[in-house]
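Take a look at the structures listed below.
What follows draws every value from the coordinates through simple rules; no lab data is involved. Fair warning: this is a prediction, and the values are worked out from it, not measured in the lab. Cβ atoms are built from the backbone, for glycine too; each structure is taken alone.
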Structure I
Amino acid sequence: MPLLHRLLAVLALALAPLSSSLHAQAQPASILPDGTFERLDRASGQPAGWPRARGVSWESEEGNRFLRISSTAPGRMDKLHLDVPVPADVKALELRYRARVTGLKRGEKSWHDARVIINFKDASGAMLGSAPPSYHRDSTKGWKDVTSRFLVPDGTASLEFMPSLFNVQSGVFDLDDITLRPTDHVALQAERARNAPPPVPALEEPRREAWPSELRVVGNRLHDAQGREVWLQGVNVPSLEWLSKGENVLRSTLVAIEDWRANVIRLPLKDTYWFGQAEDQSDGGKAYRELVDNVIILAANRGAYVIIDLHQYRAPRMEHLDFWTDAATRYKNHPAVLFDLLNEPHSISWDVWRNGGFVQERRAGADEDNFLTVEERVAARQGFISPGMQKMLDTVRATGARNVVVVGALDYAYDLSGILKGYALEDKGGHGIMYASHIYPWKSDWQGKMLDIAAHHPILIGEIGADNRPQPWEKPENFVQPETWLPDMLGLIQKHRLNWTGWSFHPKAGPRMLEDWRYTPTPYWGDYAKRALAGEQFELKRMR
């Protein structure tokens, strides 16, 4: 080694302790005891500063010591409880830890899971509030890094730190490398302000003179009551399928129509929420149904349409007939409302799709599992009798509802090829059927699966979108960059005047059209959609 290099190496070794010391000074110290659990108390032989508790043990794997909480009885709360002083100048905290959850079976409520609870107290011991829980509702695949940041209430003198198995049936919760450090409260407040939920719009009275005209199918197009063609272009406003209170659905409806120029909203719903069967519902679904009413009023008052989407999968079920009897009765012949009978059918025959029959249990996983709870995934693996799509349509018409009905077919509502092979539905007494196709970059054969049918029936591209990274079920080697796919897809839609609703008008449900709740469009998808809704033309250069 040349002399200069040797000198530099010696200098680096000499400065290393100083560099390490400066880094330690720059990084705020954790207010918890050593969370690596490697420093032992001589008297007790367990990690220093950490108490004993029922169900708590200190385990070691490959020389690494970690905390383990084991369920001791079904429905019991097993936890480690630690009271921690909080310095007066601390205004925000950052929690970091590694977690591993095995054999978890949640308790009676959905929040009976593995979680870290933090409660704030004042000098007298009175509760001031709690940090958002860091929770785990399923077993993990090995160790998982977790980080959360939260503000500390004014007047906080101490906090309760409680990693817990919260009333679960069974399970093991392992934690390691736990730190709870002060962090920049000004930056955190600014981040919260940027991502704060938008204000809820004032509720409006129906202004029927502004409502759009009732739609009907004429050939392969939609016409209004005056015989004019109507081209539906809009977005999906999701969240009412995963949260009974939804997430900003009223504000999103207004922004989509007024700022993004959508003339239709596709609104995914869940039948159990509609009937008030969620744990957080005690009114039989009244508030949920009224929220849907208000979305329709806001849209209709601005001349736009709403597609009510029963956001379920696989095949129609008997309980879905109850939903459509109730929902179709509620909105029958409303000029602004269309009915999408079932979000994404898949893994059944065309005969079962149309006419019903036994649906064999699904032993392997499927794409929809990414959107289902553990209980719903288990239920999806059991066999059931499907009434079929024709029965779903007949149930709607039996209420006297003439509204245009949207029907998705196979391969997660992509493949419509069977419609021209004898499996088209028969509409008795209604204003017609619009068939739905959901098209994403991993789908191929646009012509055979959708365009051939579009020559005979109106089509709704009920979901369309592209992400800047592969989806969980997508092979990375098959990933298509959005800038190479979206211009062709939007060009196809515009060339054939296909009705469409982009997925999704939400900053977390991908493919995302939004960056945040300020409705900033994502550059890789939302920007394209916003430009298309504003009238910009795209050129179809290559079919898929």
Structure II
Amino acid sequence: MNRTITLGLTLLLTIACAANMHAQRMPAHLNKLLNAQYAISSLYVDTVNNDKLTEDAIRGMLEKLDPHSSYTDANETKELEAPLQGEFSGIGIQFNMKQDTLYVIQTTPGGPSERVGILAGDRIVTVNDSVIAGVKMKNTDIMKRLRGKKGTKVTVQVKRGNSPELITFRITRDKIPIHSVDASYMLDHQTGYIRISRFGAKTCDEMIEALDALTAQGMRQVVIDLSDNGGGYLNAAIEMCNEFLERGQLMVYTQGDKSPRNEATAHGNGRYKTLPMAVIVNQYSASAAEIFSGAMQDWDRAVVVGRRTFGKGLVQRPIRFEDGSMMRLTVARYYTPSGRCIQKHYERGHKKEYEDDLNDRYKSGEYYSLDSIQFNDSLRYETLHNHRTIYGGGGIMPDIFVPVDTSEWSTYYRDLMAKGLINQFAIEYVDRHRADIKARYATVADFDAGFDLTENDMKRFVALGEKDKVKFDQEKYDTSKNLIQLIIKGLIARDVYADPSAYTIIINHRNPDLEAARAVLDDKARYQSLLLHGNPEYERLVRKSSQTKK
């Protein structure tokens, strides 16, 4: 018997002994898994990375469960959690890429870059002697160079205006806030508007600050915009619900096979419990956004406007490992106060079909026509105050359905957007006209009322597209022209003014969801009718769905 075979038998004997020891202490399926890993690392023909092998095994197991259980390595975990923590350490700039060059849109007020004198419009060419301009570096790689621990220093070289000389700045990194409230302003003399993009650690504080500021301006009703809000922290949604609900009212509960029912009820100390409210949601609103809108709907506290939400109602518990990696394991489901399960249907291990759901909704016409939506009579629920009918089945179905507006969409517009040309043109326009715009329009409101792109501006824009091989099509251009102009105007406002609401103020002029929300708030009789009786159109669709099945 040669030495190789002897060594192999020894290893197998070792594995067998280990198996016997483990069998006495752990279930057979865990014993099997450990033995498989031990055999691979000990006997496999090539060298294996045991850390990678373990991570792959964890990912493989989670993929066979639900669509939202996941594993992230240490670096992925940091990137995942940063936007929700409410801050990170960096140099404090908002930037865009213009022809492979980092272009500063604005600096964080009071932040590290502003303190050393970096200005909007500056182009950062080097970071710590590494050239980042003209090298097609990914945004994530650039951010890694600019971000770092608080107190550490980074040296950047900046090109300003037409000067050929680079200016050198030494910046001390500091904590930079990440805001959840993207926009907050008065729509008219009585209606406030607050757009919330995520549910992070400081979201409720930001919302209350915005509500207080708008109240001081005369607000008597409010629109909370959660469109495209993918969720975040459960506690942030609970804190927000608490501001609008009475003491003891259930806000959300969770339950799973191995997780007993856990309820969150309002303390009743909120200051906006009677403020008339409309909540905007769409197909991308998920998780915490669905918890908030669902609670407001269940207690007849607000009219929900838009389209059926995503349907992400699985509770993930973070399980952290010593190396900084994390497994987010689904342990329960979210339920609205009326008992509706937020989670839409899924088959275990069929993640692709689950991910295709939004595309399937598009193909079925759900985004464009109320008649395309299937209402199941078996999924009727009642609100908890006025006992009106609402529907379950995954996601939150709004009280007022608003179809997606595609009247100004064209393939020409799509191609311009895909190549980033609308954004590029706005950057170049601001580069040439920043001082003139600020001299002529002191505020965003002045700019909104008085500024328009000229025909010559649009000719230059079309030429920019043709230069980048986007073929001009007059008919499609005419279809999308007003939309293109509006987006460019919004981007210019964002770049010129230090007001985080600037882009939203401009772009909201063509927001059918917002128009519907404002209309129902202004029509007091309709607002009250929806909260008392629900949408009568939905009853018709239930009857239609029942007849179709027969």
Structure III
Amino acid sequence: MTNRSYLVGLLVVFMSELSAQALEPGFIDPYPVLRAAADAIGSDRLDCVSISGSAYSGMVGQQRLNGYEVDWPRGEPLRNYTRVMNWQQGTMLERFDREPGNNPAAWKYGLGWKGGTPIQKEVRQSFMVNGGYAWHQDGVDGEAIAAPSDDAQRWQLDMWINPHGFLKAAMLPGANPRATWRWELGEMGRDGATVNPEKMTVVSITVMGKYRVDATINAQNLLQRIHTWVPDPVLGDTNYEHEFTNDSYIDLGDGIRFPTVWHSHTGWDDNYQAQSINAGHNAYGGQQGNIQANVCADPVTVPASVRRASFPLRVDIEELAEGVWLFGGASHNSVVVEFEDYIAVVEAPLDEKRNLAVLDEIVKLILDKPVRFLINTHQHHDHIGGLRTYMHIGATIITHWKNYDFYTRDLLNYAPRTLEPDMLSLWPPTELAEGYQYETVRENYVLTDNRRNLEISYVHPLAHVEGMLVAYLPEEKILIEADLFDAPLNGEPLPAIANAANRSLYNHVLRLGLEVDTIVPIHGQAVSWDDFLRLVGP
């Protein structure tokens, strides 16, 4: 039996089983809807597809402001974009050209892929998926850089969040489709006005055994919106969806139709920020001018290095001065400062797992002192994934006042987190709602025990982000900062040319008259002020 015949047979069995069941009020039989949609776009006749064109990506979680933007910042354009999806083999290959110097994760997979991926050095970028494995390649002959398993699952999910992928997934065992209906205003007309209300069918299935995926199907049996939720340390259960307009479907022959325009959201499409103040939704889009049905290149094979890849959770501790430690071992650091009666930590990056590991090491290193304060440098998502962890243990969050609304509304709240429950959702403290676990900074703030001072100050203006804080230990002459200067690791040389953020840091130090011997970045190793001066020199 061919693969296509097998799937059709499964569908017949499922339809027979459902016919004997009584549907609950509000639900309808999903199988005639799925069959009509499959016939309309020829999903049974498409085993793989090759698409190419232009695309853009949004840097998810990298907004400059909160409450003033409704879109993620655009990254570098993705030139010569191609994608090959082979549903029979369970593989996908995406390639594009982009200027070097970017973080490979800073495109449509920006929501995930944590852990020190090397900065892009070549123009050509490739992203591959094969079953539960995913990896990235920088350049034509670059090394295969494996993605962690949770991120690899997100990449695989994109094989199914498109019209043909959804209909194929709906016929697999365990999909458990259900359907309901509603009236929608329909697509936006070319003149900007919405068309008359249209009755839509919404079919929900389970994909990859864990994701609930919904497809909105219109009266022409075309899939317009495919939606699911994905877990995120900052946003919790996060909206993730692709949209396709009716007029973007083209005929590829043999009864196969495929959309040429893709549009994707990460976060709610919330122009008025009625649901959130987070600021982002448009994450990825493209115009695919060349689409070829059943043009299947050899499926990508998993490199041995990717199969062997492991992602141990490391916490490397370096003493910077008496009572001051750098907690590294990952793409982001935290800095721990001991006071007479308490502990302060600068930065809670990445996710809960990382910050629980850091906290475990802190209580081993410094006995019987509470972690009283967490100093947050800024609101980019890779720097706040552990704020909920510190709220859980009772620490006060120190941040710039421009971040307060975002944190209280979207991040440090009682909203359910069903996909990846964290400590704060499982054991919510009363203090979370009472609001006294915050200290907001406008210009300057000082933590002290009358022996040691930790001075916190606001850096402005910055094109990179708003609401940025740095921390300074005057006795030790140590400056702690994030993203304003990213130092290399493993003895690699400093950048050859200073960027705008480097110069903003330099100007901030001069403006406040700080005496700095050492810069401690959240990204990279500690660097002497003299080395930094050689970078930003006159």
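In table form, for the structure just shown:
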{"item": "Top of I, II, III by Rg/Rh (Cα atoms, Kirkwood Rh), for residues 57-96 alone, largest first", "result": "III"}
{"item": "Entry that produces 1.44 once Cα Rg over 2.2 N^0.38 Å, for residues 441-480 alone is calculated, selected from I, II, III", "result": "I"}
{"item": "When mean count of other Cβ atoms within 10 Å over residues 289-296 is computed for each of I, II, III, the largest belongs to", "result": "II"}
